[in-house]
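Colleague: Heads up, there are several structures right after this.
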Structure I
Amino acid sequence: MLKTNNVLFFDSSEFENIIHHYLEMGKIAIAKKAVKLGLEQHPTSINLKLFQTELFVLENKFDDANKLLDELHSLDPRNEEIFIQKANVLSKQDMHEKAVNTLLIALELSSDDEGISDLYALIGMEYLFLDQFDNARTYFKKCLDIDMEDYSALYNVIYCYDFLDENQDAIMFLNGYVDKNPYCEVAWHQLGRQYFTIKEYDKALAAFDFAIISDDNFVGAYLEKGKVLEKKKMHLEAIENYKITLALDEPTSFALLRIGHCYDKLGKDDLAVQYFYKTVHEDPLLDKGWIAITKFYNRKQNYQKALFYINKAINIDAENVIYWKLYAQINHRLNFLEEAERGYKKTLDLGNYELQTWLSRADILIALGEFEASVINLIQAAEFYPETAEIEFRLAGLHFTLHESSKGHYHLKNALVLNHEYDFILEELFPNVMLKPTVLQVISESKN
């Protein structure tokens, strides 16, 4: 009709189906055209006007939505859909308590089970927005009372248990559920996850086996079973389960990576690295894949190859702090000090403020003769780690090296008070400072 400009008549219910179809597809512009045409042909249709309010909400035109809903309410005060849309407007405006109260009114007006179940789910979601997990769980359970196979509600119930760290309660609930619905692979899968969380690995295995019996194409159950077998050090069996997922579905980087780690644990280096390569080929953006390859070569002391792969990773994602930390450590081992210092600096710039990162950078700057830069680095470190002997000994050595004796004595005394056993730092990094009689005297007096 739109293409030919011919005006064709549609029944209002047909317009509703058309609008619903385009809203489901996310084609809002066409849905708007359908609403406009529908209301031109059926100006008194409440359902079409409710679709109009839905479009207002999608465009954040809350005042227009409320105005239209008030008009509709005066025409049909017992229409539950009006209250559902009112609740939707309130929810979008973060007025979740009011949304719950409005949905409870709709609940009183509803009569069919499907409509009631949908309302329970909406109320549950509002309680989730309010972080009221007990109340949310109550309403999602009501959905399950109406339809035991409402898996969306089941997942939400378990989400509430997980958020509240109530694993034992979740296990009791799921055991009750599978008693009534013994071939529900989703429930067995969730039960296995709960047992895995509390480290009851044998029970977790049994649950995942039941999930697989219920649906032998259930990829998630094989993946989770593989994770349990890894925990039990049964790496060959874990590999078997991960490989089943590769046969059932498109290969996932997670399964490929886990297979690589299993082969690594079994000492099968060629197969391990082969699967690490497959992981980054499948998902070049997965940092765990690049980290696995880099650490593999790192452990084998093949630092050149480790550096090659960490450089590839950085070219893909230059803002990944773990990449830069590995880059720094590998260059440090290769004695490429300037590159290592750059890596540690980038690691700090990206927010990794671990003490060892500050200290490693300071030591490299000392080795490069950049004493003032090392002092600045350590002063910044002291803001995060005040009263730390490792920092104070380094500052003492640096100030003595820079012929700032009073500052050197100040930091040396601080360091000795904090932990005199770290005085080996001076011997290793500043051997010339340890030849100073005044330094030896202060250290000797401290030990006495």
Structure II
Amino acid sequence: MLGEYRIEGRRAADIAASVERAVGSGALEPGQLLPPMRELAVRLGVNPNTVAAAYRTLRERGVIETSGRRGSRVRSKPATTGRDHIRVDVPEGVRDVANGNPDPALLPSLAEAFAAAARQGDREPVLYGDALVEPELARLARAGLDADGVPDGPLAVVSGSLDAVERVLAAHLKPGDTVAVEDPGWGSLLDLVPALGLRTAPVGVDDEGPLPDDVRRVLESGARALIVTDRAQNPTGAAVSATRARALRAVLRDRPDVLLIEDDHGHGIVDLPLHPLAGATRAWAFVRSVAKAYGPDLRLAVLTGDTVTVDRVTGRHRLGPGWVSRLVQRAVVRLWTDGSPDRHAVAAAYRGRRDLLIGALAERGVRAHGRSGLNVWVPVPDETGAVARLLHAGWAVAPGARFRMDAPPGIRITVSTLAEGETADLAAAIAAAVRPAAGRGYV
């Protein structure tokens, strides 16, 4: 059952650590069946309750899953071996269009913003017990949220979108609860949910966002939370349209106890309007990060939501890191107010690069998607083969397996630094590497 690997330990923590080490090293592979609890207890000379406690810990950490009489096995994508290992190593001389990063040339200079924030810090030092949120940042953030139709609610500042999602999920759910997630969707999020001991329920996506029938189905099956990317969905570029937002809100109104989390990380790099779902349920959170528009190293996101949710997140955050540096917050205020970069010009640049590649692929009979954001998603019949052939042709693309659960195969191309003169060559290479996929959409 376990080959040469022997699980060790006499305490529950030691047994769990032994299994987790083996999964992390590859000695226990995804999908591998673990011994029945009583059998392992006899082998280790411990009480079966000890093994049961170890397996429970492993389930809560997202390392294993249990299916009744079919036993416990290593998860197909365990938290200890995140999806980042499903990547292409980019050899020298190969063009990297897989990384998902914004174009550095479209990011603002940070020097003056931080210098101004530092000067303010010298005049007005931030001390223990001071406000957690920079007042001017709160004012500007609230004005932007109001303009986009996001309901009023208290504000918190956290360290990026994923940090916000983790804190909101932890504030409401318990291990074993199910979270509805987009499929294809953000690989880091698909890793995070099981790492918290939660279960994932995939929801199909098209160009206009999550499919309402899929959302209804998973919520009726007991999912307690739904996570939606409003714009610049990774990897497909989907953006929730006005029509889709109305349909999703109608589904959510029938499930007012569902926790709704919206991620608007595309703010500042897209030119499509926001159609928020916030307020359709009693518990909701809306997060807007600055990473894509101003730089990934600015680990800052603004979070708003219902009072209970934001109070829980703020209280727990205060007991850990305490607050996100007010120096960083003041630098972001400066970036927001000095008009650099021109967000309309940035959004137009990314749109132009997406549209150019999608058009070039269409001319070659290859269907692709990219309504907003930094990426283009291309459905393919043979993902591994397509990635390998493109690498041989001098292009490194992201394997769709990093972003999929039940969705059909595909590849993700990051267009953020794609030059106009490169587009035709890349489209020709993709066309040679894949054949047009049949069917509609990428669901």
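Here, each number is a calculation from the coordinates, and none is a lab measurement. Not measured: the values here are computed from a predicted model. Cβ atoms are built from the backbone, for glycine too; each structure is taken alone.
Colleague: Could you figure out which one of I, II the value 18 for relative contact order in percent (Cα under 8 Å, 6 or more apart) was computed from? Walk me through the numbers on the way to the answer.
Modeller: Numbers: I: 4; II: 18.
The read-out comes from structure II.
Colleague: Identify which of structures I, II gives the largest calculated value of FRET efficiency 1/(1 + (r/R0)^6) of positions 29 and 165 (r between Cβ atoms, R0 = 30 Å, to 0.05). Mind dumping the intermediate values first?
Modeller: Numbers: I: 0.10; II: 0.60.
The maximum falls on structure II.
Colleague: Have a look at I, II and say which one yields 33, 26, 22 for Cα extents along the principal axes in Å, for residues 149-252 alone, as calculated. Each step should come with its number before you reach the end.
Modeller: Values: I: 33, 26, 22; II: 32, 31, 25.
Matching structure: I.
Colleague: One of I, II was used to calculate mean projected area of the Cα convex hull in nm², giving 23.2; which? Please list the in-between numbers first.
Modeller: Details: I: 32.7; II: 23.2.
Here the read-out was taken from II.
Colleague: Additional query: helix-only ellipticity at 222 nm (-39500 (n - 2.57) for each DSSP H run of 4 or more, over all residues; to 500) was computed and gave -12500; which structure, I, II, did it come from? Walk me through the intermediate numbers first.
Modeller: Values: I: -24500; II: -12500.
Label of the source structure: II.
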